[in-house]
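Structures incoming, each one as structure tokens.
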Structure 1
Amino acid sequence: MQVSVENTSALERRMTIGVPAERIETEVNKRLQQTARKAKIPGFRPGKVPMSVIRQRYEDGARQDALGDLIQATFYEAVVEQKLNPAGAPSVEPKTFEKGKDLEYIATFEVFPEFTVAGFDSISVERLSADVADSDLDNMLEILRKQNVSFEVADRAAQNEDQLNIDFVGKIDGEAFAGGSATGTQLVLGSGRMIPGFEDGLVGAKAGEEPVLNLTFPEDYQNLELAGKTAEFTVTVNTVSAPTLPELNETFFKQFGIKETNIEGFRTEVRKNMERELRQAIKSKVKNQVMDGLLAANPIEVPKALLENEVNRLRVQAVQQFGGNIKPDQLPAELFEEQAKRRVELGLIVAEVVKQFDLKPDDTRVRELIQEMASAYQEPEQVVAWYYKNEQQMNEVRSVVLEEQVVDTVLQKASVTDKAVSYEEAVKPVEAPQAD
């Protein structure tokens, strides 16, 4: 077998492979002999059909099968011989394809980029630290109460946080517009569901009244046909209902699946959940900074095949998340390219860090992570046992732990600044940068 390789770009390889005619004929004959043992042809007993008849009937098909298998086999033999690492399936173009002659074909494919991860000392990380104060716990209990608020009809003017049942008709230049009218809508004042001024305009209204609101849609409104336009909304207030917060009692506690029946026990459980959330938030923010730093310090070229695969994976996830009748390939690829590129780049860089530092998942950390996740359930021991019986889930946990070990490895070499902050600041999501 003859092999020659041409570098057509940083990652693309054009490999010409020659397969001797003798090897082709050996494979063809092997298939014909297999066919001869089981072929059923009128006038001949099974296994007794002359090879000339077998060859006449089946040689073309046997040759096509042999060539297909040989191309696949010799391609992988060639990449091993040339010490290449393909990043995707090759595009194959036959050069010569005649009976009795050597087979020569060209395989074009991309390889994984070869690089060494560097620049660890250029990475700066701000590591937050925080505690769950009693005031944070009190705030969380109030949030939980508000999330389970009930409403009772009240004979008074509407206030912020009241729930109104309303009908409304919106018009632009005297004409009703699509999506501008509704009946029997439940609206909590101050929730921000409606355009600016709508909810504020209903404060002070009573059941049976019909306030008229003259409002302007924001310039960046999602419906471009309405953006920046002025509309008149005639609103009918059907009912005004005042909020009633639930008492912190056994009935309330049971809604959260907590066995504790007293306030102190409930506070202890809520605090545990908040501390778990705090640890995860701090860890996530450190990880994001480390990954951003690795990307900035190690620009690499991404194989198109890997990028396309990741785009397709994100398309499928989007369809699964949002549903509808749309098919994944109907979603524009450019919607996912930036995210896919980042994920592929990070995957390659993280894999290289693992290789450079010979990292392996730490069994103790694997168990600690499983116990941490299991602690959120009522029967944590059963959850731990379930993980250890499920190899696929165990592999996912090992991957998470290995990524954490990569972060720790980088932190040992990076510039790290510790900063004490409040609980609220520590768990607050990082805002995405605004596009220009």
Structure 2
Amino acid sequence: MRLSQLVEQWGPPVGGADLDLEQPLGPVTTDSRSLQPGSLFVPLVGERFDGHRFLAQALERGALAAVVERSQLPDVPEGLPAWPVDDTQAAYQLLGTLRRQELAAAVVAVTGSAGKTTTRELLRAALAPLGPVLASVGNENNDVGVPLTLLKATGDEAAVVVEMGMRGPGEIERLSRCARPDIAVITNIGTAHIGRLGSREAIATAKCEIVTGLPAAALVVVPAGDPLLEAALSAVWPGRVRRLALAGDGPFDPALPPADGIGQLEPDGTHLSLGGRRYRLPLPGAHNARNLLLALTVALELGVPPEALADLRVELPGGRSARLKVGGVHVLDETYNASPEATEAALRLLAQQGGRRFAVLGTMFELGEQSLELHAAIGALAARLGLDGLVVVDGGAEGQAMLLAAAGVPLLERVADPAAAAGPLGQWLRPGDTLLLKASRGVALERLIPLLREMLPASFP
């Protein structure tokens, strides 16, 4: 991309008479602290910050030019060429789109109510046989993160995997228009953010915005058998769809499109069979087997040889599907975030473990009017699955609802914060036990892990 392409979009820069517009565009940054000499600085405006305050600092650090909102043009320091725009965030996304248009790599976008990051990492691993893969990291799944990922691309990539999250309607549409994916993956339609969107129908509609930027020949990969997803998708996408399921899923409504591929999870949970081939399951649990089905389908579509997918290795960010050994106790660390669907999946995985099984469950946020009902359903599931003990971390109405519904669990406590959960756990846990930790990000349940490390070795001779 050259600076002249910015002129095509926004006209000549103010104060840029001496700027060589035929030179390549260097790094693009929204953070003046990490700005490299020769960078284009794009100050973003948020609820509690305004990057325009750092224009002088950007110039001092060697910024080549800036993109600024028109109202801030008088504050641009002399010597810093600037393109005035109506909205710097929209301009930043446009820059991401311009970079994306230069890429020969296949771009894969993934969204869903749960499992986005896991599927993103499975895709990263599954596409690696094609060559270098660029994928979103951390929370690069929003209006800032998606263009940030695209702008990291060098052109040497074989594939780019972009995660797309949302907090409300219209966000995924913007992200899809920015990334213009070749393949879109929707992991599931659940209740995450139902407090913001109001219903699962609205969530399905919002997730299906991912098709907005797809070309006509693109592919959408989804789980089979979800009537809400099928209704929302058929309303906006007339193109190709691949539907996947695990054997035993369903029964599905016969009026819905059937699965194009059915995977068979082996009894010991270590391997998955699909299309006559056997694949090692890199992450435990049926929910991760479904995510693997989606990733395998994308990889095969893009030409990865099946034999290259037989033994994928995946490393997830902390707090997601992590297994720790603490003082002889097996800890399933799922502290990064939680929705009802993800918590149910984690509890079912816990129930499959040998020995005694315990859980620490915290609040699931943004569930709106259905919050009490959904928390109660999780408590009832913990009781049905036969857990040996449960600590509920929530001092409010949601914690009470979960506690009452879990009344059948033999050992049951409710505490107000993660640190307080160490008390009952210290009395209950023994070597060979398995402990699940699961809560929404705001609970910060990961604070319990160092307390367990301090406590458990002293408890076990």
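None of the figures in this text is laboratory data; all of them are computed from the coordinates on show. From a predicted model like this one, the values you see are computed outputs, not experimental measurements. Cβ atoms are built from the backbone, for glycine too; each structure is taken alone.
When helix-only ellipticity at 222 nm (-39500 (n - 2.57) for each DSSP H run of 4 or more, over all residues; to 500) is computed for each of 1, 2, which one produces -15000?
1
Among 1, 2, considering only Cα Rg over 2.2 N^0.38 Å, for residues 245-292 alone, which has the greatest calculated value?
1
To which of 1, 2 does the computed value 4.6 (distance in nm of label points 7 Å out along Cα→Cβ at positions 325 and 421) belong?
It must be structure 1, since only it matches.
Comparing FRET efficiency 1/(1 + (r/R0)^6) of positions 149 and 333 (r between Cβ atoms, R0 = 25 Å, to 0.05) across 1, 2, which is largest?
When FRET efficiency 1/(1 + (r/R0)^6) of positions 149 and 333 (r between Cβ atoms, R0 = 25 Å, to 0.05) is calculated for 1, 2, structure 2 comes out on top.
Of structures 1, 2, which gives 7.1 when distance in nm of label points 7 Å out along Cα→Cβ at positions 5 and 181 is computed from the coordinates?
1
Of the structures labelled 1, 2, one was used to calculate distance in nm of label points 7 Å out along Cα→Cβ at positions 21 and 213, giving 2.6. Name it.
Source structure: 2.
Moving to a separate point now. Out of 1, 2, choose the structure whose coordinates give mean count of other Cβ atoms within 10 Å over residues 109-116 equal to 26.6 when calculated.
2
Here relative contact order in percent (Cα under 8 Å, 6 or more apart) has been calculated and equals 11, so which of 1, 2 was it run on?
2
Next question. Comparing distance in nm of label points 7 Å out along Cα→Cβ at positions 253 and 405 across 1, 2, which structure shows the greatest value?
Once distance in nm of label points 7 Å out along Cα→Cβ at positions 253 and 405 is worked out for each structure, 1 has the highest.
Here is a follow-up. Out of 1, 2, choose the structure whose coordinates give Rg and Dmax of the Cα atoms in Å equal to 24.3, 76 when calculated.
That value comes from structure 2.
Figure out for me which of the structures 1, 2 the number 5.0 belongs to, where distance in nm of label points 7 Å out along Cα→Cβ at positions 85 and 357 was derived from the coordinates.
Going through each structure in turn, the value belongs to 2.
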